[in-house]
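Trainee: What follows is a group of structures, each given as structure tokens.
What follows is calculated from the coordinates using simple rules that are stated; it is not laboratory data. A quick note: this is a predicted structure, and the numbers were derived from the prediction, not measured. Cβ atoms are built from the backbone, for glycine too; each structure is taken alone.
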Structure P
Amino acid sequence: MLEMLRGSDTAPGASEVPGRVEALRRFLRAVDGHLPEQRLVGARTVVDHAGERLRLSGEHSVVALAGATGSGKSSLFNALARLQLSPVGVRRPTTGVAHACVWGPEHGGELLDWLGVPPSRRFRRESALDGDDERTLRGLILLDLPDFDSVEKAHRIEVDRLLSLVDLVVWVLDPQKYADRVVHEQYLSRFARHRDVTAVVLNQADRLSPADAERCLDDLKRLLVADGLGGVPVFATSAAERPGTLPLREMLESTVAKRQAALLRLGGDVDGVVSDLAPLVGPEAAEHSVDREAIRTLTGTLAAAAGVPVVADAAERAYTHRAVGAMGWPVSRWLRRLRPDPLRRLHLGEAEQAEVVAPTSLPPAAPAERAAVGLALRALGERTGAGLPEPWPAALLVAARSRADDLPDALDRAVAGAELGMGRQPLWWRVVGAVQWLAALAALAGLLWLAVRYVFFALALPDLTGPHVGRLPLATALLFGGLLAGLLVSIVVRPLIRFGAQRAGTRVRTRLHDAVKEVARDLVVAPVREVLHAYADARAALRAAGR
């Protein structure tokens, strides 16, 4: 029996507990703001308790004696301490405050403060430390808890609080109530994950014959298997001579010698919260990412809402407007200047010269376009969250919509600040414009020469003869030749202008789509990816915490 209780010198996994607690802390940081806080209360409690317990003392082992009314728990506590420390009474509750006995000069005051044991209920077992039998318990803090079936609600709350903090629990049962359903369902079964730091004693065994005591122990072990505590140390004890406290004392000595009860208890706590949190991250799966098709659809919808088709159409008309103004007949150029530039009417195309980008004059998105944006945001969130466990799909949907109110201004700034490539005149425009000026000057020269000849004719003056081109006077040739040349040049460049306008519209549409895509990435995709990264970090951290 003693060898079974002592076990190996190093419990498997005990040394990994601090790392597992840190992994659980990383999990909480990763999911902060993404998961409902009520799902994380247990994990935060374990991390806080573990941090405090590891910080306070690694030299002490806190063992609690927990039992129901009349189980002889306090008598067993006094027998182990070999002092009359805890009041014993037939009628309970005697007290709602735990008593503590500390073996060793280092009384662990800060640890007892954290446990909430009042100074008046703390006792130090130093007087007998000269004996070798007491020296083996050096570092033990033994607690006598209130009755967990007390009629006082405050006593039961105190028991539950201390049971969540102590390193090892010894359940003290008596022959009359060891099979009590309340004891097993409400308490013992809750410690299935803490079987490494759980022991059960059948106290007051001196009231039974050895054969009856053995049958009760067998029945108790059967009940413990049903509670998920199969294999935990179980033995009979008594504050009297037979069978005494020797088996329990040997187990306590083994616990103190190993100094791993705190780590094992915290490991069980971590196991519990990891098991509870496992459905939040699901099984191992491929990495999730934002679907490219969803981004493409969202970009197209945002582009429509931002007025990209309107701007592209205005760019085509602006190209035509500016081309005619640069290559048209000089008179038509002057008339063209009276008409406003389609892009400048929208306050666009000015970012290439201005340092400060002014808002555009584009009309706001129509209700149908705003509704389409909302549907696109929802579709992106749902497609990204497909296959993820709850509540991550909801978190992704919230992330996709998190900055929806900022989208209109951001899109307007993106459109206003985009480089549309409409600020520089092509060289061939200047060449054609010079040709048009030459044709206009020739026609003007011919017109003036003909006008002078008409004046001479009207005044009956001698006719001014001039050079001829064949049979045609040069003045007439210049006039009609200039007009014809201007008309022909205009006809020739018209399809070129139309083609250039289409290219300008396509170029503007592409650049604005790129600008809109950046807005989508910054305000929609980035928050969604942040949640995906948080999910991946949380899954990795929880996997590390569960090892």
Structure Q
Amino acid sequence: MIFDYRKASSPADIEADICIVGAGAAGLAIAWAFLGTKVRVCVVEGGGLIADERNQALFEGSSVGDPPFDPGASRLRAFGGTCNYWGRGCIPLANLAPRDWVPHSGWPIGFVDLEPHYHRARTFCGLDPHELAEDTFLTPSSRRPLSFETDTLVHKTFATSPMIFGHAYHDTFERADNITVLLHANLIELEAAPSAAAVRHARIGTLDGRRGTVSAAHYVLACGGIENARLLLSSNSVAAEGLGNQHDLVGRYFMDHPSGKLGTLFTEEPHVVTRPYDRNVPKGRPQVHPEICLSDEAQRRHRILSGRVRPFAFEEPVPEGLQALRDLRAAMRARRRHENWAIKARVCGRKNGEPDYIAKAMPPAEDLRALTLRAGLNAGDIAKAMGRKLTRQPAVRTERVDLIGYFEQVPNHDSRVILGEERDALGLRQISIDWRLTELDRHTYRTAARLFGAELARACRGRFQTEEWLADKDATPQVFGTSHHMGTTRMADDPHDGVVDRHCKVHGVDNLHIAGSSVFPTGSWAFPTFTIIALSLRLAEQLRMRLEQAAPLLA
């Protein structure tokens, strides 16, 4: 059942077996695993069914690192979480083993531990037809990718989920007798027993002042790579340093997937590079796509991190008729927009050189009649563009392809999430992000640009020109985050090395668990959501076992 916690008709205090804080991919996956069972699950979600500015303001914070990082512009506070706007790419994670050139690398678990849960994650994501292996899907892609002449670059295949979880599972949870979802209910603090060895209850509240508690046998934080750390640090009425923070690790090792423009290919055959990686494939064909990645051998040989690159054709001036048609489509889409379009523009905006589809979809000033007339008067431009598409060429002639790189980040003890001095509308201290890159990160960008550029220039018989910032070792890297926040409650067997154990239980707190990419010790280059879901389903299995044992927790 789904309740709006702002309304008096919803229960103020809840008793459950499991309390999950956060209704994004991680939280919903755990709740989904208990559907139809006797286990009582309460999901606490700070947002509503769609995003709104008042709730989004609770994510605001500051940045003190280099590069700068806006904590309010890369997360969504709503049922379904940021995955309401996700790109839907799914792929198993790679690089779980330690690497001697990557500090603090290595997971305490391996692919064999995750594999059965990846298979269940396929079902949750609507990907059952696609077989998988370590760090790739096995379904052939709709378009044949390039063949590389060396062992430097390889292809990895990701699958596109058809699911927007907040929409797909809304009715399922609405009908579920054993699942209680509280919307507009924000976690204020996890109140611990006097020993801080267990959580007694969760204090929750609305922006309008309603307060209550959730009492449960087990608690799961599933609020993302930034907010999980913030909520642990804010739960400090018993442990002054915050829950699980006895070794000053909560919030440290903050990572994202830095991305930015590496350079430009100049070629008379841009379609040779761009078409195989165009994700707009006809309906009915396999929704799987190849990614151009650095091989494991290249990473070892050059002692660099993992990375991928996407080629984007840079359009020359767009012909009048084709631009009018695009503006007409944008204007028609604008009529169907949700009230939270401005939030989507902030969360999904591109700064890394990748074409910004949100900005391009903003409505023009002209009305529909004027746009229709402009398109009709220049119909020849549209016909030429259609002819180019039929011959597998870009709609607009170009001789330039921009290469956008996306990279793993070094786990860095000094890259961290901390509490700032400003407070939000609930009275909680806002977050401050100290995002830092290392020399290994910078070495990776320089080396990868050279490797990607040389191989792809060879493939299209073109010339690669590297971005100027890559030629200067002292220049500030022109990279930006991709909203893949990781590492702030990292997984380790030793509590001196991580916040949670291999089962995602917080070290030293017997009934508190963490779900999401905040537990990732390393992030590879891969889209994290599929692994977030697999880890969440693995955690659900652990919780089921713990509940069956029914050991008393709060002595």
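Trainee: In terms of distance in nm of label points 7 Å out along Cα→Cβ at positions 122 and 226, which of structures P, Q is highest?
Mentor: P
Trainee: I have 41, 28, 22 for semi-axes √(5λ) of the Cα gyration tensor in Å, calculated from one of the structures P, Q. Which structure is it?
Mentor: Of the options listed, only Q reproduces it.
Trainee: Let me ask another. Hey, relative contact order in percent (Cα under 8 Å, 6 or more apart) derived from one of P, Q reads 25; which structure?
Mentor: The value was obtained from structure Q.
Trainee: Hey, another quick one. When FRET efficiency 1/(1 + (r/R0)^6) of positions 98 and 458 (r between Cβ atoms, R0 = 41 Å, to 0.05) is calculated for each of the structures P, Q, which structure yields the highest value? Present the calculation step by step, with values, prior to reporting the outcome.
Mentor: Details: P: 0.00; Q: 0.75.
Top value of FRET efficiency 1/(1 + (r/R0)^6) of positions 98 and 458 (r between Cβ atoms, R0 = 41 Å, to 0.05) goes to structure Q.
Trainee: Where does the value -18500 come from, among P, Q, when helix-only ellipticity at 222 nm (-39500 (n - 2.57) for each DSSP H run of 4 or more, over all residues; to 500) is the thing being computed?
Mentor: Label of the originating structure: P.
Trainee: Compute FRET efficiency 1/(1 + (r/R0)^6) of positions 42 and 298 (r between Cβ atoms, R0 = 41 Å, to 0.05) for each of P, Q and report the one that scores greatest. Show your work: numbers first, answer last.
Mentor: Working: P: 0.65; Q: 0.30.
Going through P, Q one by one, FRET efficiency 1/(1 + (r/R0)^6) of positions 42 and 298 (r between Cβ atoms, R0 = 41 Å, to 0.05) peaks for structure P.
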